[in-house]
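Structures follow.
Every number in this text was worked out from the coordinates using simple rules, so none of it is lab data. Everything numeric in this text was worked out from a predicted model, so none of it was measured. Cβ atoms are built from the backbone, for glycine too; each structure is taken alone.
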Structure P
Amino acid sequence: MSAPTTIDPVERARDAAARESWAEAYALLHAHDRHPSRGLTADDLSVLADAAWWSGHVDESVTARLRAHAAYLAADDHRGAGLAAWWLHYEYLGLGRPAAAAGWLHRARHHLEGLPDCPEQCFLAWSDAEEAQAHGDHEAALAAARRMTGLALDSGSPDLLALSRQAESRVLLAAGRRTEALALLDDAMCAVSADELSGMFTGWLFCLALTQCMEAADFGRAVEWTNAAMEWCAPPWSGHPPEDDRGARTETADAPAPTPLPMSVPSGENPFRGVCRAHRVEVLDLLGAWALAEAEARQACREVPVDCLESAAAAYYAAGDVQRRQGRLDEAAVSYGHAHELGRIPQPGLALLRLGQGRADAAVAGIDLALACRGGADHDVLGLARLLAARTEVALAVRDVSGAAEAAADLDALAGDVPLLRALADTALGSVALARRTADALPPLRRALAGWLELRVPYEAAQVRMLLAAADRAAGDEEAARLELGTARAVFERLGAVPDARRAAALLSAGARRRLPGGLTAREAEVLRLVASGGTNKDIARALVISEHTVARHLNNIFAKLGVGSRAAATGYAYAHGLL
């Protein structure tokens, strides 16, 4: 009986790639490429490049792609060479080498633009749409995105069609056509949720859609798709998460943040996981799951590949926001510093940190500079809204009511009827009205509270309750103010927002002192309650750990303030005014 034929390792690698078993494909092709029994074809080199990228070997991916490009050229295959050139453009862009990226994009155009319509030209159209949008040319961007859609439809590729839908959606959203944009995005994400796409395009669409949802302040979609993304990113190769994942769940909030650089994805893990986790951090932060958000931020910074450092920057920034609101200002400053090191302007968080440190001038300068740096129109509507909300808060802190009113008006114009933006705008408008001591504060603040509660965003809802308490007190409704402060205090304590919890407690105590009738002090009220319960001067002195002489002095003051001349009359007053 003859021995079974050994399956060629390259064939096994191709089969593994078809199953998207990238670690297996990489191991087979990498070994074969080091000790080849025969050379790798251009297509096999492309598979090696893909497998190396998925396995966390970005430099090897680029090297294999360069060889694939040369092999396609040698075979006079301009479609293959054009696609390889576009991928090199994409990888060099991620590695922070824009000149090399531009050169390879030019080569991709050279290879593909003279050919009849083909699927590979979808990638050129995608790049055209991105470039036009970056220059604010919405008409050209939309034309490129729709050309991409046409090419995708002709190709019959679900991958390319879903990506083209997302590209067109992004252009429409930037042009202010929100309803059309979100309908197209939903269409693209249907293909993701139905598992119709390859891994690369699934990962791309999750990352692009999550970024788009947060920038557009569509919190509902962000929550839904972040959960779906994390399920997709969960490692299928074992029955439990990797060691780092388990550690993230048990790490304390005081654990040191990881060093920002270097970062790499361990072989065999999903390179999209760190990026999706960084998006999850933003969602958890808004939902008030702060301990988990901070742990996930640390984990994301370990997982984010070197060509996606902007996601690590976002995770550091979100961790800084959690630490700042919990009163851990030194830790927050370190986190914001890491975010800045990785290329993110750490505003408005850093300005609010400086405000908390009593450095109001630095807070004003930081916010104003961040707003000036944004220039004209920006697709990140939520980022702009947060800057304007912080500008309102900082201006009110330095008693620049007119500056606060201007920022709040800009935010109001930006918000429209988008729930998250609307809640931010109503909070700012109510804050300004309260500072002006007008009767107009209550309606926007009540709308803001309803909005935050509907979104299930607890910290901002509690902050609005603090403002409502001040408005209620100004209107003479002490009971309503007390209820708002009590609820806000409970939320702050649950979140660990220590400075806010202390402020709420102090306002509750101040309110209690103001509520005492007859101008009584808190100590005099205590003495009066003990008198009304039948206590003698000696009993009262023992209970309050004061001298009988001090008790007698308090009683004289009580009688004078209440206009009574006996303990019985004072007791009657206490009953009549609810002091017991």
Structure Q
Amino acid sequence: MSTTKLPVLFFVTFFTLSSAQNAADLPAIEQGLHEYFRTGQPSAEFLALLERNQLPHVLRDESEHVYDKPSTCQLCNMVIDAVILERRLNISRETLVKEALLLCTHLNIEPERVCQGVIDLNLDVFLYVIDNYANFTSERVCGSVLQSYGCSAGDAYEWSVTIPSGNSQDRPKPNDTEVPSFTILQLSDVHYDPDYTPNGNAVCGEPLCCQSDQGEPASPEETCGYWTDYRAADSPWHLVEETVRQAKRQDFDYVYYTGDITSHRIWETSIEMNTYAITKLYSFFKDQFDVPVFPIFGNHEPHPLNLWPSDTVDDAFGMKWLFELAAQHWSDLIGEDVSETVLKGGYYSVSPRPGFRIIGINSNICYTNNWWLTYEDVDPYNQLQWLADTLKEAEDNNESVHILSHVPSGLGSCLKVWNREYSRIVERFAYTITGQFNGHTHKDEFRVYYNGSDPNQAIGVAYNGASVTPISNSNPSFKYYSVDESTFNLLDYEEWYFNLTLANSLGEGAPVEWKQLYSFVESYGAANLLPSEVDKVLYKMTEDHSLLDNYFLYKFRNGDTGTKGGCDDNCKRNLLCNIVTTEFGDNDQCNRFLALYDA
């Protein structure tokens, strides 16, 4: 998961305008910006306005819940149109960097080196799109990257997948709890940090703390623990080793790794550093697991972060290095050559046993922080069409399918058109798809898909693997799934975790006390994990709100800081809505369940 969006000039600028603490400052800020763009020199009055309207961390994830204003989209369009015009009047890259850096630092959005690093890594992509897309408009940018704010993209981003004709055929279901089963281990979002420094500074002000170059902590309370830290910290290698050691205490048949390997030091990524972290983790998996491992990409694997260019752009921006690296390691981990489709776009399809197929997709391309979405209105890598066609083959062969992805559908940060087309595919192949697994949010969550023509019928469930990294406020964890050997439906899962506060208090060398947090079937009183059973759980939640309290605790894996404030009525309502929203902007299921909740 990305904790910092791209603070290039126009985003810094529009947030300046839309979030000014004093509305009376808006005209003066706008005038000061235009003068700054024209002269290249900020006036003393303009700098004072910036100092008066500080916006710390405004560009990090979830910022729309803090800084969202009615004028956001309008001002975004205004500023981006101005920047596009300036660029077409041959404003230089150096001038844009200078302007963006001044705004980013004076507004206290991030420390200077974070601003500088992320601007340097991302600006060339934005300039390439402006320079090579003749009809590039502010709507394309604001309507995609700021989709979660409700900004409209107009007629942009309209494409569709050809869904094979026919209807999904009902398939056998498990009929009791004693059916033969096998086990899947799901690991997600390790975010390995080679520079993690025990006893380092946990309150550093940057997107990632506990780094060797961030100075000493101001007090014992601000010191990073040995294992990791609830605050802005990722996973040291000894946490990765400990997690795998504990996971291997139980037998399992397959491993699903649902993405994100590199750390949140996003202002300083490189191909070399990313390659090192990716290679180290995959090599460790190969050494430690004697069963097939099925990996997929997270949004942190590319360099720069989040960016997945198509094969129509300049080779200098390409991800060939990453696709080649993955093709080699994934084929080795899976035990089958998957390079043909991995080299096309980071996706694959394999059948590890008769009647069972695993499809790994690259859902990161829908992530709205992927600048390349503004460049073309296409199904990136033709991937969703491939998914629909592959599912049709599976249906014809009477196979059950598990789909692995990283970014879940339903998020405001997943492009609407991709959300919609993926949901159409899930609906068409509802009975063929017997499991969906994702990551990215670092939270233990699930999302329920409903039939578009029968909104009372649950047709699919996507389960999030939570994360090994604690970012933010969560305990490290992993999951075991029990799977019916004949139907490949999910029967149950268990989540395991350890408490960071306790483990860090015991210090280096002390054993870590892992515990089973819960079993889905036992905790929610479900017969299994079929969509119809999970649907029953949601109805229970609308009547017994304590089940949503439990869901809230599980979401953070009982993390001391994440659960400290509890979950009030508004929190519970949001949890319920998030569970049933699989297409961003479609609130029908949310409204239906809230009506039951309020009854």
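The table for this structure:
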{"quantity": "Answer label among P, Q for the case where mean count of other Cβ atoms within 10 Å over residues 40-47, calculated from the coordinates, equals 20.0", "calculated": "P"}
{"quantity": "Value -24000, calculated as helix-only ellipticity at 222 nm (-39500 (n - 2.57) for each DSSP H run of 4 or more, over all residues; to 500), assigned to which of P, Q", "calculated": "P"}
{"quantity": "Structure with the greatest value (metric relative contact order in percent (Cα under 8 Å, 6 or more apart), set P, Q)", "calculated": "Q"}
{"quantity": "Which entry (P, Q) yields the derived value -0.55, -0.70, -1.07 for log10 I(q)/I(0) by the Debye sum over Cα atoms at q = 0.08, 0.09, 0.11 Å⁻¹", "calculated": "Q"}
{"quantity": "Structure from which 69, 59, 39 was derived, Cα extents along the principal axes in Å, for residues 48-391 alone, options P, Q", "calculated": "Q"}
